[in-house]
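Below you'll find a set of structures to go through.
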Structure 1
Amino acid sequence: MKFHLAVNLERMNDATDMMAVRKHTLEMVQMADRAGFEIAWAAEHHALEMTIAPNPFQLLTWWADHTETIRLGSGVANAAYWHPINIAGEAAMVDLISGGRLEFGLGSGAYQREFDRMQPGLDQKDSYRYMQEMLPLVRQLWQGDVAHEGEFWQFPTATSCPKPVQNEVPFWVAARSPITFDYAVANDCNIMSWPLTLPMSEAEKYRQHLDGAIDRADNGWAGSFAMMRHTAVYADAADRSAAIAAIRNVLAQFGNLMMKRGTVENGFPEPVPFSELEGNVRVDPDMLEENLMFGTPDQVIAKLQDYQKLGVDAFIYYASMGLGMDGQKRSMELFCKEVMPAFQ
């Protein structure tokens, strides 16, 4: 099993200094680089302090200059917010600057609030159509001149400048629904999935979606299947309590966005009361510890072995969850020193 890191610049309130956030985020990526993580992922989100990432390619360019071997992935760029020529050039520039370390991840977005501001009138559930038009077009732009007359974009002959330095940049799709698994497999893309806070049965459902897509495509798909979970490794009760409190606080804000409840003031979502959270943002502490990648090193190893048996090729360690910076680093150190060796 390979290991990836997903980390954001995040603030849960305006008392947190942005320069400290900047320093911490880079240090987390550098820790992953030294430990042998395969990929570091940068998300795209807008007007939200809990995920400060208006341009994932800018973040990846920054990380490229301060790391040695870790690969750098957009996890994920939202197709509906970009023009194909623009995103092809931005992503290829990351590949050039990093010396060929780009992993290109594309998706359909998560929050209707963002669509209402970035692409007014577009319903989030329809945004997959933008991704499906854009993905093959980026590949064409990286090969040479192409003219396009599509549903969402039209332009005369153009190409990407620069071109990637890799002969074949790995493509990734964020998938949860069967239609997206089908599209990813049919188009020879790797797949990243996120069961949120739902139990292992949700991960098993995604594996079933993937197996079905492979059978239907019958194209010899040999991509990677990655699974993301919020992660906290702890060795004492204090760090355990801090991790569970932090993720509950994040879920209260996340629930605002997913349930379309409450306001967002100056980039900070108003927390939804715990008693009103449901579905994939439930906050029962025992449930969270069981479903997420939380636990002692031995507990986390056992959980990862279950994912390995499921056929997960790469585990994405999602570090950003409102936990204090020192706590995040202690968790990361335990993961690198006591968990990863069990899989090498």
Structure 2
Amino acid sequence: MATRKTYHPSVVKTQGEAGVSRTEIEVRTQSRFKMIDVGSKTPTRRYAVASGRIRVGKEAFLRIKEGRMPKGDVLALAEAAGIMAAKRAPDLIPLCHPLSLEQVVVRCDFVEGEHAIEVRCEAVATSKTGVEMEALAGVSGALLSIYDLTKGVNPALWISDIHLQLKEGGKSGKWVHPESTAQKRARERHVTRSAALNGLTVAVLTISDRVSKGLAEDASGPAVNAFFMERGAQIAAHEVIADEKAEVAKFLRHCALEANIDIIVSTGGTGVGPRDVTPEALVEAGARMIPGIGELLRSRGSQTTPMSWLSRSEGALLGRTLILILPGSPNAVIEGLLTMEPLIPHALHVARGGGHAK
């Protein structure tokens, strides 16, 4: 059976049987573009922050600040335009997957020394793919709106520095742009995520034989610290302990019953190895288990790796303190904390005698 040749869409001249020239158009049987198939993926919580700037000049800068622009409130309309643009990203970018966005936050800030306006867009969705393009589209839409509302006062405008600052979720976990210096401020602006944990005290415990002996670097503990500090919580303690059940239990009891810490997060010792004793230490400390937390963490973790079903991550209460024991991987730690973040405030509220939400 002859194999059919394929060509780019073009006019190809061939010779007919009678020697008469004729034209044949061969259409490619395979497209040069394709939308990535994400059908086999499981939805996870995705988060992205993008930013960009527009320099508007001294006169326009002052008029925007004072509300004296011909077309009205520039920044208010720009923020609305950014939200609309984020929602319409798949309509503008051909291979961008349509997503059901759960939240879009657009902020415009004055940059005094440069007569510029900085725009940040944060996008959140539970989906099979990331929300980077939505965040970037939101920034672009807001900046173009500022351009449109300002060009009548100063046509010499300059849009620049549009970039993704950070993203979270999915198999890759957390990614931060290596040249970004503003990601912390951007995260703190996310009111929904930061306000809930603001002011809480946190104790962090890294459980590892190798780290305690100086044979390996502690990567997971600092990841926990950064997560809570970015949300306004206070790190009251950070200890490294070997995989010794009695020592771990002693630390948990001290932080919960003597120091009255709000949250204890441990990392490491949750596997099935002979030295993995963190769940047993939790029981020895006298904690009251919350089975649903472990179930949730394993279910969410399995969306990125099936090995999560072997994890013995758990959640418990000891006195009025919430304890979360997580694996020793930085990515697993951040994934677990992102999963628990919406539940932590209510868990602490109820543990201290508060009522259930209606």
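Miscellaneous remarks
- With mean count of other Cβ atoms within 10 Å over residues 105-112 derived as 17.1, matching label from 1, 2: 2
- Which of 1, 2 leads on mean count of other Cβ atoms within 10 Å over residues 145-152, largest value: 2
- Here relative contact order in percent (Cα under 8 Å, 6 or more apart) is compared for structures 1, 2. The highest value is that of 1.
- Sorting 1, 2 by FRET efficiency 1/(1 + (r/R0)^6) of positions 33 and 233 (r between Cβ atoms, R0 = 41 Å, to 0.05) from high to low puts 1 first, with the largest value.
- Highest-scoring label, criterion being distance in nm of label points 7 Å out along Cα→Cβ at positions 73 and 217, among 1, 2: 2
- Of the structures 1, 2, the one that -9000 was derived from, the read-out being helix-only ellipticity at 222 nm (-39500 (n - 2.57) for each DSSP H run of 4 or more, over all residues; to 500): 2
- Identity of the structure behind 91, 74, 47 (criterion: Cα extents along the principal axes in Å, calculated), options 1, 2: 2
- FRET efficiency 1/(1 + (r/R0)^6) of positions 121 and 225 (r between Cβ atoms, R0 = 25 Å, to 0.05) from the coordinates reads 0.15; which among 1, 2: 1
Just so you know, all these numbers are worked out from the coordinates, no wet-lab data involved. This one's a predicted model, so the numbers in the text were calculated from it and none came from an experiment. Cβ atoms are built from the backbone, for glycine too; each structure is taken alone.
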